[in-house]
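Visitor: Next up: some structures, all given as structure tokens.
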Structure I
Amino acid sequence: MTAAQTNSSLAEHIRALREHFDSVVLPMWMGRGFNDALGLPFESLDAATGAPVLVTRYRAMACARQLYVFAQAPGAAAGKHADRLFASLRRVFRDDTHGGWRYSVDADARPLDDTQDLYTHAFIVLACAAYFQRSRNADARKLMLSTSLTIEARFKSRDGLYYAALSADFGSPLRPPAQNPMMHLTEAYLAAAQVAEPALYAQHLRSLAQAISQFFVHPATQCISEALQGSAGNRLEPGHQFEWLSLVQSTADVFEGLDLVESLPRAVQWSRLHGVGATGTGVLASLDESGVVMDGTRRIWAQTEYLRTLAVLGDWPALSDALAHFRDRFLHAGGWHECLDENGVVTRADMPSTSPYHLATCLAALPNVV
């Protein structure tokens, strides 16, 4: 029996968060959050009214994140919604001219941005892996494998890193390697290894982890920086240290013996000390490499990653307190607050379609309670 099952306060917070997700968040994105005519999730909803925000684009990454959420959600309705999201992802965002996936389409689902984006490709691998596990649809597994091959053949650089973005024809790098897309590629490959080629994906994962340690770990704090070490104005995001730890510890045997296994606990310790506000004010967005706050915004995704890490570490007292503060500050009857300042004032008034993914991964890490 876990501590959460014997701690009534923690158990109640977990039950309440799951209930909010199941009864408010999921129905929202199957209802007003979904453009039934196009078969795509709206990019964002107004946090006060629940109405779609003015549409200018639809992104493949947002569709893939929603597919991941509904592929893992229980019930026949969620399964059918995942079926539709998968069909739309293939129909709308596949780049049949160059291969790969286009970044976005316009309000009428016509091609808008054909950039080949690593972050997008990583989420498509993740979503297809989750959807295959749910549906056993062979096309999902095929797309997962073909997209992984594209990533390895096109995005990977000679030093073992991956370009963040390439031109539509894959011919020219548009953005250099960055931490965040490679973190989500790690997440995607861990999921892919559950349904195909575990030895091959483990090889990719170990190579990627070593490259992160070599080029992104800040020596003084052991944190993974957002840009390559030595980049001007580099920043450290506490939320990403928490996210990395959860990923690496979820499949410890894959990363056994690597430097990242040793550095991440120290990065998390530093982040808890410098990057989590006192008295429940939440996880800060970013610090510089000396620990000075660069952006004090409290974003919901960083809070969920902190909760996830506390669960992974088994720090039940801290998790209970953090969940209480999270429910009080970030959740409301109609959904959630995306961003708050240090005083708890809402600084972003919409609810993006990408955020339920963070709630889902957080909930998956929390202990099961009845």
Structure II
Amino acid sequence: MESPPIYSLPQETLQNIFSSLPLRQIMICRSVCKLFNQILTSSSFVHLISTEKPPLSLLALRPPHHHRQPPNSPFLLNAFDPNQNQWLRFNLSFLPFRSLHPIASSTGLVYVWADSPDSLDSNKLLIACNPLTRQYRMLPQLGSAWFKHGSVLVDSANRVMVLTELASLFFNNSNHWLKFSSDLPSKPRSPILVSNSVYTLCDVGSAWRNEWKLYSCKLSTLMNSQQFWNRLEKHEWGDVFDILKRPRLVRGMENRLLMIGGLKSSFSLNSPCSTILILRLDLDLLEWEEAGRMPVEMYRIFQESSKFKVFGMGERVIFSAKRHGRLALWECGKGGGGGEWRWIDGLQGTGDGPCRGFVFEVSLNVMP
């Protein structure tokens, strides 16, 4: 049989044709045939479009903490595309490591905890990889305590921080981690990176009553100070931290952060919550405003659950309840001043616990 006419076209011509497609269509075309996959995964094509295509913003799920991958089965990263309302799967089996656990993402790279393939000790590796180009690199080895108790934060320059209550590690594309003692009053809760600063919540209350406060530090001060955390407070804020039960932080749009938690019906110790409230803090003006609150009929699912998780970034936040087979999505700027709320179906393989996750900005960037 004669080869199709497209096989006779020069590779440069095919690359120029494919470069006009959106990133989503390029991803689909890679699985059409061997020729397309060869062209669209070549280093020359990746370099051609790496700076031209806007990233595809997805909401990726982390596997359960005690997840065990079945033998000889591919490790798939599940991610939801809110624009197309569909799930996508990214195969991470090209990584030659054991016990993969995706944890964070930035500029097209996914950061994955893993065990070394040739080591039986308790050390852990943090791997940076691009699922589209199948490139990866290992960061310096870490102990298992950082994997179990640390929060991994990555900025747009791919600087990495692993943060715990007692210490923090900082990696700035060098060959080693820089370690700093932490002066936080308690375990950091839902730390986030906004611009050049880290923000986290800490409980400064007692064993009988929580009292949450907001702390921040600038990455630029890590090298110059042993006491770099500052408490952010303002008299005008009043009781903003007291009205929310179990608050969490999520990175907002531009220089803003979101604080999310159950809205207490009163200030009593075991006050029930009436819904989930989203507050927005302008970090330039240090002023809070209400961004949205979950509809009562949707909140009934979360009211019945003993635990729920929150993750997202910018204009989208996902809510996950224990033993509930779908996710709730809030999108800022849609449906009026309180945003738009809707359910996400098709959730698979997450176990009984609530889902955790991160924002995955998919792109064909070359590894730095």
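Values quoted throughout were computed directly from the atomic coordinates according to the rules given, and no laboratory measurement underlies them. Given the structure is predicted, the values throughout are model-derived calculations rather than measurements. Cβ atoms are built from the backbone, for glycine too; each structure is taken alone.
Visitor: Of structures I, II, which gives 1.06 when Cα Rg over 2.2 N^0.38 Å is computed from the coordinates?
Guide: Here the read-out was taken from II.
Visitor: Taking helix-only ellipticity at 222 nm (-39500 (n - 2.57) for each DSSP H run of 4 or more, over all residues; to 500) from the coordinates of each of I, II, which one would give -16000?
Guide: I
Visitor: Sticking with this structure for a sec: Any idea which of I, II comes out highest on distance in nm of label points 7 Å out along Cα→Cβ at positions 206 and 310?
Guide: Details: I: 3.6; II: 2.7.
Once distance in nm of label points 7 Å out along Cα→Cβ at positions 206 and 310 is tallied for I, II, the winner is I.
Visitor: For relative contact order in percent (Cα under 8 Å, 6 or more apart), which of I, II scores largest?
Guide: I
Visitor: Out of I, II, which one gives 0.40 for FRET efficiency 1/(1 + (r/R0)^6) of positions 230 and 278 (r between Cβ atoms, R0 = 30 Å, to 0.05) as computed from the coordinates?
Guide: It must be structure I, since only it matches.
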